[in-house]
Structures are given as C-alpha cells and as structure tokens.
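Throughout, read-outs are computed from the coordinates displayed, never taken from laboratory work. Quick caveat: nothing in here was measured; it's all calculated off a predicted structure. Cβ atoms are built from the backbone, for glycine too; each structure is taken alone.
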Structure P
Amino acid sequence: MALVPRRATAYLGLGSNLGDRQGNLREALRRLEEFARVRRISSFHETEPEGYKDQPRFLNAACEVETLLPPSELLSRLKELEREMGRTEGFRNSPRVIDVDILLYDGETVREPGLEVPHPRMAGRHFVLAPLAEIAPEVRHPVSGKTVAELLAEAASRAGDHV
C-alpha cells in the first residue's frame, strides 16, 4: 500500500531588489503554483537592505502555501525557481532578482544540512515579520512559542519602530 503524502501549510518569505521588483515577486508567486497552492499573499513592503547597504531597496512579501512536498523537496523546488528566474549565487545579503525562503513549515522544526526551519533569522527581521503578520499574526513560532504578531512587536521595539 502506497503512502499518501500529507498536505502541509508552509509560510514563505519573498524578496527582490533587482530589475522589476514587483514583477519578480508576482512571477515567483505564479511559479509557486506549479508545486504548491498559494492560499494567502501579503502586501508588498519596500525595505532597506540589511547587511550590505550599497544596493537598491528591497520589495518583500510573505505567502501561505499548501504543499504535498516535504521541507527538503520544497526547498529544492524553491532554489530551482530562483535559478530559473535568474538568481545567481553572490555573497551574503547581496542584491538579487528573487529570494524565496521557507519561514515556517506546518509548525515543525527541521534541522538538515542546508535547511533550518523555522528560518533561523526570521524572529529578528522586521522585513520578514511585517508581511508575515499580515497573513498569519496568530501562527506560533515552533521554538519560541510566540505568535508572529508578538515577534513583530519585539522586533519593532528593538529597532525603535512603532508598528
């Protein structure tokens, strides 16, 4: 008897700061439909680059997807999508046509070579949490137990922001 794959809910973060940023995000969302069902999409947020500052501003978004893919296969498909859209490997925080990260996956924690879920730096990143809070404010971080809304409030207070 074959095992039936289970449906999982994942939350993805998307970013672009090269070329048609809005078009790049829309194209990535369209391509996601090839292997996941996009259920909700945040608005697009323009943000300052983090780390390496000498580059264009980013446009960031978050989406909720339903997928039959396990986390490692989902990551593999996301990396393929990025390559197909013209992303090249650069240095950390370098400019990019598209970046798609797995933020959360079905309330699970995953530690595999090349994959860590929840995303290890999401809790401190306003540019990730603000769009995610639009679509999933009550979803809990599986390690801290805090909601996305609580994480956003903490990140905003550390940065001196008022959200």
Structure Q
Amino acid sequence: MTIDELLAIEEIRNLRLEYSACFDHQDLDALVALFTDDAICDFGSYGVWNGRDTIRRNYQQNMAHVGSEFDSIHVVTNPLIKLTGPATAHGRWYLLDLLTRQKPVTSLETRGGHDNPLLWLGIYEDDYRKVGGVWKIAYCKLSFLWPTRSYQGLRHA
C-alpha cells in the first residue's frame, strides 16, 4: 500500500467521523456538504433518499424529531475501508446510536429507559467518490440490527 492510499483511507475515515459529528451537533449545512450532488441514502424502512435536496430535507426533519444537539450520539466503529479505484472507495462501519436524554412517548425512548441509552445497532455501508479533490459520500446504506432488524446481507463482502 502506498502513502497516497493510506492518506486516502484516512481522509475517508475522517469523512465518516465528520458525518457523525455534524449529525449529532445538528449542523445541517456541513452534513449535507459531505455528500455528492447525486448521493443516495438507503435507510431501509425509513426510505431511499435520492440527491442532496432530498437528503437535506429528510435530515432536517430527522434533526427536528431528535430534539436538541447531542440528544443522540452516533458512535461508529470497526471501519473497513477499501479503495476501489483512484477516486472511489467502499467502507463498512458498525453503528451504536445512543440517547443522551430519554423523551417519553416518542421514538427517542429506549427499551431500557435511562438504564440503557442504546437506541440502535446497525451497519453503515458507504460508497465514496472523490470530487474536486475531496472525498464525499456517494451512497450510504444503513442496515439496522437492533432493536428491529432490517439487515438483509452485506452489499460487498
């Protein structure tokens, strides 16, 4: 592996971490800027979002539902990033989505209440593309594993 390849992998790792930080901090403009213009988000039963305008609208609604910034935090672990070309890559991450505040009578209340802040377990599978010298998310799939399961297999082994 070359230094340039290692640097690309590190840039992609930071991209996914930036996604989590922007979502949790509710910085909608910065979050949407992480996606390509033609990006697709596939969130199973939560829908498939095509293009930045739809992605912006749906994240804005989702953030309003979550409440205040850092009411939930997205912990992403176990990155597996593979370069698939000079300007393309694929990544897989495990998601632990935690609530920092319980909100009764909404979907932001975990089964364990304050004794268990775990909201979701899932797997992100992303395709990345370098645009204008910057890595962006071109495709994002989130398969939920817990508490409901929407996992139907990996896109790339």
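For distance in nm of label points 7 Å out along Cα→Cβ at positions 63 and 127, the calculated result is 2.7, so let me know which of P, Q that is. Computed on structure Q. A value of 3.0 was computed for distance in nm of label points 7 Å out along Cα→Cβ at positions 87 and 143; which of P, Q is the source structure? Derived from the structure labelled Q.
Looking at distance in nm of label points 7 Å out along Cα→Cβ at positions 7 and 55 over structures P, Q, structure P comes out largest. When Kirkwood radius over Cα pairs in Å, for residues 15-70 alone is computed across structures P, Q, the figure 12.3 traces back to P. Relative contact order in percent (Cα under 8 Å, 6 or more apart) was computed and gave 22; which structure, P, Q, did it come from? The structure behind it is Q. Each of P, Q could give mean projected area of the Cα convex hull in nm², but the derived value 10.0 comes from P.
Each of the structures P, Q was assessed by distance in nm of label points 7 Å out along Cα→Cβ at positions 79 and 95; the largest value belongs to P.
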